[in-house]
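**Q** Following are the structures in question.
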Structure P
Amino acid sequence: MIRGILFDLDGTLISLRADGSAFRREASAVLRKGGFDVDKVVRISGRNYVQDLLDAAKAQIDQGLVKGDFEHVRKLTYKALDDLEMGWIEGSSPLPGSLEALSALRARHGNALKLAILTNSGRPATRYAMEKFGFGKYIDSSFTRDDLPVMKPRPEGVKAATRSLSLKTSEVLFIGDSRVDILAAKAAGVRIVSVPTGGYDLETLRKDGPDHELDSLFGLESLLTSLG
């Protein structure tokens, strides 16, 4: 039985189109300024997501190749990402079906179904979206990169959010629009629902094997009913 739903934010609930290349440029600039071999970081990280870059940077510190406090480096990186996000979010809006889906879920299930946001976005941008679009009246909890040990595609954030909501992984659905959502959810043992409302189409998302897929959040209640 599903007792909780985790929603990604950008591209799932709101129309914000985060520029991944800009994120990587900003993260790389912070790391380069800190004395990291950014070319080596990129080679080691492979997939080149921001979390992969941070993981590789930490490895350079752990190996003694760079002297520094990783937590300080991470905070500087997050601050650079915050600045980008707050600029982008001004032009964002709720995606079709997002508010309707949240309202319907709350009306039908009340507090028996826990609804939460799990996002790689920072706390400032997430708080802004919650207040600007009125998500707060439906959402029980928000988990941002500032609240979790690591970012997606690592699974630790999904696991931490599930524990915080006092749920089992079998009781949770994660709904997201990107490959990182699929990778994180599957590694955490949580069922993933993919929606092509962000930067990926369904054909691309299917390559990573989501458990379920929807054209939009308008179909969420029907999916939930079918899962029992």
Structure Q
Amino acid sequence: MPFYVAPEQMMKDRADYARKGIARGRALVAMRYTDGIVMVAENASETLRKVSEIYDRIGFAGVGKYNEFDQLRVAGIRSADLKGFQYSRDDVDARSLANSYAQMLGNIFTHETKPMEVEILVAEVGHSGATDQMFHVLYDGTVVDERDCAAIGGDAESIRTRLDEQWSDGFDLATAIRTSVAVIAGDDRQISASDLEVAKLSRGDHRRCFHRLAPAEIAEFVDLTE
């Protein structure tokens, strides 16, 4: 017979394993600004992206093991495309997508031998600031509704503390990016533009709202030189 392990201990061990894997990665910050939502990640790779587009007004960000959150990204794109095709593009929203991710991650955490070492953020820009949505989905399927700003990944607790102290309603894009970089770096580091990945969801009447900033644009916004 297999050794008996108490369910509480098994869940605790899985949670500790996932948290340690996520903490080894680099952090990511998302926040509302006057004209949309911006997502800033510390990422030195030019090809392995942490931030991407899911649908017209919806963005995706992941931290942890790249191959695992990229699987979730692809699954989200397929789900959104299928729903938009079968029903209407307006029926695709961040809330339903976050719920789908939560069910998927919850099932894996409960039933599989190894949980996914990922945390993800699903963001949707609305036609006004009041209708913007951000959902933080944890490795065990827990969904957190983030109203104005969010921090996920390595050292997220201290970053979130700094973020709550510095975020203010009414930021323009440049201020939002500079603030995001400052809270990720903290007081004892400086992050160069080449180590940043920045994307925004711009508010407006155009259908597709996602835009990835080029390194030159990032350097200009944060006033850094490589």
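Each reported figure results from applying straightforward, stated rules to the coordinates on display, with no laboratory input. Computed from a prediction, not measured in an experiment: that's the story for all the values here. Cβ atoms are built from the backbone, for glycine too; each structure is taken alone.
**Q** In terms of mean count of other Cβ atoms within 10 Å over residues 9-16, which of structures P, Q is highest?
**A** Numbers: P: 24.0; Q: 12.6.
Answer by largest value of mean count of other Cβ atoms within 10 Å over residues 9-16: P.
**Q** Which one of P, Q has mean count of other Cβ atoms within 10 Å over residues 33-40, as calculated from the coordinates, equal to 15.9? Don't skip to the answer; put the middle values down first.
**A** Values: P: 15.9; Q: 24.1.
Among P, Q, the structure yielding 15.9 for mean count of other Cβ atoms within 10 Å over residues 33-40 is P.
**Q** Here is a follow-up. Give the label, chosen from P, Q, of the structure having the highest value of distance in nm of label points 7 Å out along Cα→Cβ at positions 105 and 137.
**A** Details: P: 1.7; Q: 0.7.
Top value of distance in nm of label points 7 Å out along Cα→Cβ at positions 105 and 137, among P, Q, belongs to structure P.
**Q** If helix-only ellipticity at 222 nm (-39500 (n - 2.57) for each DSSP H run of 4 or more, over all residues; to 500) is computed to be -14500, which of P, Q is the source?
**A** Details: P: -14500; Q: -12500.
It traces back to P.
**Q** Looking at structures P, Q, which one was FRET efficiency 1/(1 + (r/R0)^6) of positions 129 and 209 (r between Cβ atoms, R0 = 30 Å, to 0.05) calculated from, given that it came out as 1.00? Numbers along the way, then the final one.
**A** Working: P: 0.55; Q: 1.00.
Label of the source structure: Q.
**Q** Taking distance in nm of label points 7 Å out along Cα→Cβ at positions 113 and 145 as the criterion, which structure among P, Q has the greatest value? If you can, show how the numbers build up before the last one.
**A** Numbers: P: 3.0; Q: 3.9.
The structure with the largest value is Q.
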